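Novice: The structures come next, written out as structure tokens.
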Structure 1
Amino acid sequence: MPFHDYKDADDFKRLAGYEIDGFWYPRVTKIVEIKAKPALYRFYGNLDNFEAGEKIKQQSAAEGTLLHETVEAIMVGKPIEVPPQIAPAVHAFMDFAEKRGIHVDKDYVEKRLVNYEERYAGTLDAIGMIDGRVGILDIKTSQAIYRDYALQTSAYLAAMRDRVDGLETRWILRIDQDQVCVKCKSHRRTKGGTEKIRLARNAKAKTCVHEWGPMEGRVELQEFPYWHEDFAAFLGAKKLWEWENEYWLKKVGYN
């Protein structure tokens with residue numbers, strides 16, 4: 001029997017994959033959800049109820065999507081009006097991209113991809129060039145760069161490596177914004193409508209009556225050059241995901 005709350009086979013196909021050229025493929029981001037996320041479980045555990053967590057998650061996702069789409073529009077040269085609620089993060093990205101010389105191929109922004117041999121599909125954010133090297137560029141609006149991202153980007157690189165000349169590496173580009181206490185230098189983040197304070201490592205921080213400065217953008221770029229082991233782990237996750245969803249996969253004729 002199914003363990004996930006899908007209404008029917010069509011709902012499963014829509015939420016868990018893509019139909020391409022008449023064939024259905026499971027989605028990379030859905031596959032990697034099979035991996036345990038202890039930090040997320042702790043987040044839900046600290047709330048009053050599950051519904052509160054879902055509300056925060058949905059609001060956070062909406063804010064992240066807005067930032068994500070704005071940054072991608074800037075990358076391809078589309079005229080935009082920067083939403084004021086994300087302006088610090090957007091302007092920080094623009095300054096960072098200019099200083100680092102980040103360039104993207106417009107044909108590979110929000111690009112649907114398929115790995116026919118391993119049977120999965122996905123949508124990559126961009127393929128870019130940084131410091132003369134070509135790689136997968138994945139944009140995140142999270143509060144940190146997590147190792148889990150390496151699974152997702154390895155799947156993208158494996159699918160595209162024979163289709164893009166010189167494709168050799170992967171980067172996570174994290175874009176965020178927060179406030180800094182003018183007294184103790186602690187950080188305050190309010191994404192999703194919740195307050196999260198990261199105390200500075202000094203004696204004053206624990207007892208400080210914080211005085212928060214203006215919202216400031218944060219940009220972080222991290223490279224993950226070695227993808228083969230990550231891809232092997234992704235394929236292991238895919239095998240487990242297929243086992244977990246055997247009921248629905250049989251329903252949609254995936255065998």
Structure 2
Amino acid sequence: MITVGDIYQYLDKIAPFASQEKWDNSGLLVGSPWQEVRHVMVTLDISAETSAKAAELGCDLVIAHHPVIFSPLRSIPVEHPVYGMITNGIAAICTHTPLDMAQDGINDILVSKLCETLAVENDVQPLDDSGIGRIVTLTEPMAASSLAQSVKEMLGCTVVRYSDSGKEIATLGICSGSGSSFLEEIAGKCDALLTGDVKHDRWYAAKDLGISLIDCGHYHTEVVMVSALAEKLREKFPMLTVTEWEGGDPVAYV
């Protein structure tokens with residue numbers, strides 16, 4: 001019998017929960033470690049739709065990147081995904097910043113995908129001391145517009161926003177999710193930063209620092225974890241049924 005605790009311990013080995021940022025809330029957030037697991041869903045977010053789909057498929061556990069409980073809950077209305085998880089006896093493990101910084105985690109997945117499209121040197125460096133993010137060197141420097149187009153196709157984005165510093169890009173910083181706060185830290189080390197969720201003031205900061213900025217969206221820079229983590233679970237627990245649920249970009253574009 002495989003339990004929620006067995007899967008938690010495996011995830012803790014590949015992306016230690018103790019490494020999470022102080023503000024994060026990764027871990028076993030719904031359910032008990034003693035629950036038996038036969039069917040797992042891997043997803044980016046646990047929305048009400050995700051919770052309902054997991055119940056429809058008969059899942060015992062949902063593993064998500066973003067915590068289904070992040071801020072303290074003062075009430076749990078019936079439309080809240082946690083209500084659906086509890087009602088249907090489905091456990092939830094969320095591995096957020098641990099998976100951001102882990103070896104072979106989300107940022108390394110992004111590097112691997114980049115290597116499938118562009119020529120990248122083997123020497124990959126961390127973006128900062130915490131281990132979140134990566135820095136890669138392109139063997140053939142390219143314009144910001146060309147790089148933006150390449151990563152748009154690579155990640156299947158509907159829209160990519162970018163700013164051009166006016167210089168070719170040789171060193172590229174990568175930070176899944178929302179990483180524009182690293183701009184000052186990578187000044188002088190990177191020609192560009194690929195991330196998501198760039199706020200208005202950060203575009204001006206990038207311009208002042210002489211860094212090109214490429215915003216592929218929060219969803220598209222992180223949903224890559226679904227198939228990669230699902231495959232790891234299939235290899236470790238071949239007796240489990242593992243379902244991938246990407247959910248789709250919650251944002252529509254016109």
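Novice: Work out which structure the value -9500 belongs to, where helix-only ellipticity at 222 nm (-39500 (n - 2.57) for each DSSP H run of 4 or more, over all residues; to 500) was derived from one of 1, 2.
Specialist: Working: 1: -11500; 2: -9500.
Answer by label: 2.
Novice: Something else: Can you tell which of 1, 2 yields 0.50 when FRET efficiency 1/(1 + (r/R0)^6) of positions 76 and 148 (r between Cβ atoms, R0 = 41 Å, to 0.05) is derived from it? List each step's numbers first, then the result.
Specialist: On the way: 1: 0.90; 2: 0.50.
Going through each structure in turn, the value belongs to 2.
Novice: Of structures 1, 2, which gives 18.2 when mean count of other Cβ atoms within 10 Å over residues 68-75 is computed from the coordinates? Walk me through the intermediate numbers first.
Specialist: Working: 1: 18.2; 2: 10.8.
It traces back to 1.
Novice: Quick one: FRET efficiency 1/(1 + (r/R0)^6) of positions 180 and 236 (r between Cβ atoms, R0 = 41 Å, to 0.05) came out at 0.50 when computed from one of 1, 2, so which one is it?
Specialist: Details: 1: 0.50; 2: 0.75.
The structure behind it is 1.
Novice: From 1, 2, which structure was log10 I(q)/I(0) by the Debye sum over Cα atoms at q = 0.12, 0.13, 0.14 Å⁻¹ = -0.83, -0.97, -1.10 calculated on? It would help to have the intermediate numbers written out before the result.
Specialist: Numbers: 1: -0.83, -0.97, -1.10; 2: -0.71, -0.82, -0.93.
Of the structures listed, the value fits 1.
FYI, it's all coordinate maths here, none of it is from the lab. Predicted, not measured: the structure shown is a model, and the values here were computed from it. Cβ atoms are built from the backbone, for glycine too; each structure is taken alone.
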